[in-house]
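Alright, structures below, take your time with them.
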Structure 1
Amino acid sequence: MRIAFLCKRQYMGKDVIADRYARLYEMPFQLARLGHAVSGFCLSYQGHAEGCWEHDAQPGTLHWESRSSGSLRAPALLAYPRRMLRRLRDFAPDLLIGASDIPHVALSAWLSQRMKVPLAVDLYDNFEGFGQARIPGMVPALRRAVRAANLVTTTSEPLRELVVDGYGARGEVIAMPSTVDKTVFRPLDQAACRQALALPMDVKLVGTAGGLYRDKGVGTLYAAWNAIARQRDDVHLVLAGPVDPAYPPPVAERIHTLGMLPHARTAELFNALDVGAICIRDTPFGRYCFPQKAYEMLACRLPVAAARVGAMKHLMAGVPSGQFDADDARGLARALLAQLDHPVVADVPIKDWTQLIGELEPRLRAVAGNQSDRLTPQAT
């Protein structure tokens, strides 16, 4: 097949093309590795360098093009959909995949209708929880696009149910949680990881990594820490990630703030900890998201204490002592201490991207009406 993949350039603080990062990279990359000719079209909201790139993905091909909204004056930005229509007519895809946010999903649906090409939509989160959703017309545009799609993938089962029951999706809807690179996130020697991060050796470490923002629930962890610090002098707190400037982390001798860590060093952190904390609020965003951090921690065989919200209720069903109610600091403190004293790692099978996209690919071929294998131009 010839597949066009439309998405934004920056995702979870990473450059999709340069960092080859996570879901928005792995979907087109793995499809190319299955023998398809894939072109990714990115629009950068942050002013990334424009250009074209070829990435090795044999036996298929993976080509990237990127434009920057910062380099486009208002008339040119308004003309971007027409420009994409011309580019896609040149590429002649058998299938469009729209991903990453409301504008790209809506644009993909518009292009699909004009080109009479089947559409797949990937929802890596509940996009109605994004800031864009406050712009008038955005939510109806999202829902129309999702209803028009031949196939929808969602990051969690609760989000799949919302798309089926709330959006009235007419195509097939599949829950496909994001996964992790298990060559990076895997069990490592705890002492070596603590030494690499300059963390203390002979104490218990609890902590987390990711956006340390109040609206993401980190305040529950800060309050839980106050309770733990009063009860146990052998426990330290470790935090990594961007900080909410209006809500900075507490400062104390037993609190270690590491700042932003590269992806591989996050794996070191999770191996350095004794228990990881996953704080999710009971909001539309929290109920429908799938915290990739959970898979990262569990792939490192780290016991976790997680809020009993959305997908985490199912993921942690076998570890009731490691669950707490959202925004309940006392409950989080109890769960962290329970996991410190009697650690249990949730027994969750984690498929890699090769497996996930390998299972999705036949459905995409069926949507494109291409049941027989079609050779890419390079393979002929």
Structure 2
Amino acid sequence: MRNIYLIILFAGYFISCQEEKTTPSNEPTFLDVMVNVDPQNSALITIEAQSDNTVEYTFDAGDGSELQSNESGTFTHTYESTGVYPVEVRAYGASGRYRAYEKSITVEIGDGGPVDGDEGYETPLSYDGMDLIWQDEFNGEGVDQSKWNFEIGDGCPNVCGWGNNELQFYREENTSVSNGKLTIQARNQSFSGKSYTSSRLTTQDKFEFQYGRVDIRAKLPEGQGIWPALWMLGANINQVSWPACGEIDIMEMIGGGDGRDNVTHGTVHWDDGGYASYSGSKKVASGNLSDKYYVYSLIWTNTSIKWMINDEQYHIIDITPAGLSEFRQDFFLIMNVAVGGNWPGSPNSSTQFPQEMKVDYIRVFQEN
């Protein structure tokens, strides 16, 4: 098998090719680029670029091949040998000014080995005494909409900013499925009055459950203001609202410096005569949660909820008290990448876009 490894080292910048003044309408204001690997031929990549006020895109594969250009922003290229290639994509405005995106792609052609940086922890497909009652391995060509709903918008008019003063507008277009992974991409993209776009998916009314083990294998984004989450809400939220419905956060990470990109948080929220929460966290031994895949697990029974990362427990709560009755009912699953908000703060000049959360699988088990 031919394999390609993508090392995410990228940068964006804005260059003027002319000295005269130009108006903003002639200049691209953002550039988002996605690099996709063909599952049948992993030395073949597809570049999908998106920008505004753009009259031409160019693509340099970094291997000495001829520069490609078109008006669509979509390019394909096959690498012939192992190496490290500095890919560059440019979006030109009518003024001659352009925005550029650079990414270092490491190509290793040979037999065996992971594809698209698949290294990391894995959990089994079965456990003694448990049945696998629901799963998504993301092996199709798109999101399975018999399992998932897309939540669209910015939360308005009911809960603007999704209750956290978040800065993104959620769109279906920011989610893709390929190579057995679901990818949610947060972009620096103006849309419907917001400066950023991303995606949020739920299983509400499609899959809801009470008690069990949840395993989610994911590789996280990073950077100041980036807020990925894998979590659950009580199925009765439309009847009793939040926090009376209860919330169980399997994984949250608030990106940024000072040791934040390497810490996972597990939390519950509920109404105990007023808002209440209980949280624990775990710092990984080395590197960041964006470096490889980790498995975020929850073991939920009628007496407790336990949080684990790579099968190591780091947090637990006793849910037998009467005031915690929210956690003895059905819940549904949610996954999203927020941008900004009360907890992480806003992105800054150090934040690189786009940012991606990749999910390899989600599996739910119950005792048999």
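Observations
- Structures compared: 1, 2; top value of relative contact order in percent (Cα under 8 Å, 6 or more apart), i.e. the largest, recorded for 2.
- If volume of the Cα convex hull per residue in Å³, for residues 47-206 alone is computed and equals 180, the structure in 1, 2: 2
- With mean count of other Cβ atoms within 10 Å over residues 95-102 derived as 25.1, matching label from 1, 2: 1
- Structure from which 18.8 was derived, mean count of other Cβ atoms within 10 Å over residues 191-198, options 1, 2: 2
- Label whose coordinates, when helix-only ellipticity at 222 nm (-39500 (n - 2.57) for each DSSP H run of 4 or more, over all residues; to 500) is calculated, return 0 (choices 1, 2): 2
Since every read-out is calculated from the coordinates, none of them should be taken as a lab result. These numbers were taken from a predicted model, which means no experiment stands behind them. Cβ atoms are built from the backbone, for glycine too; each structure is taken alone.
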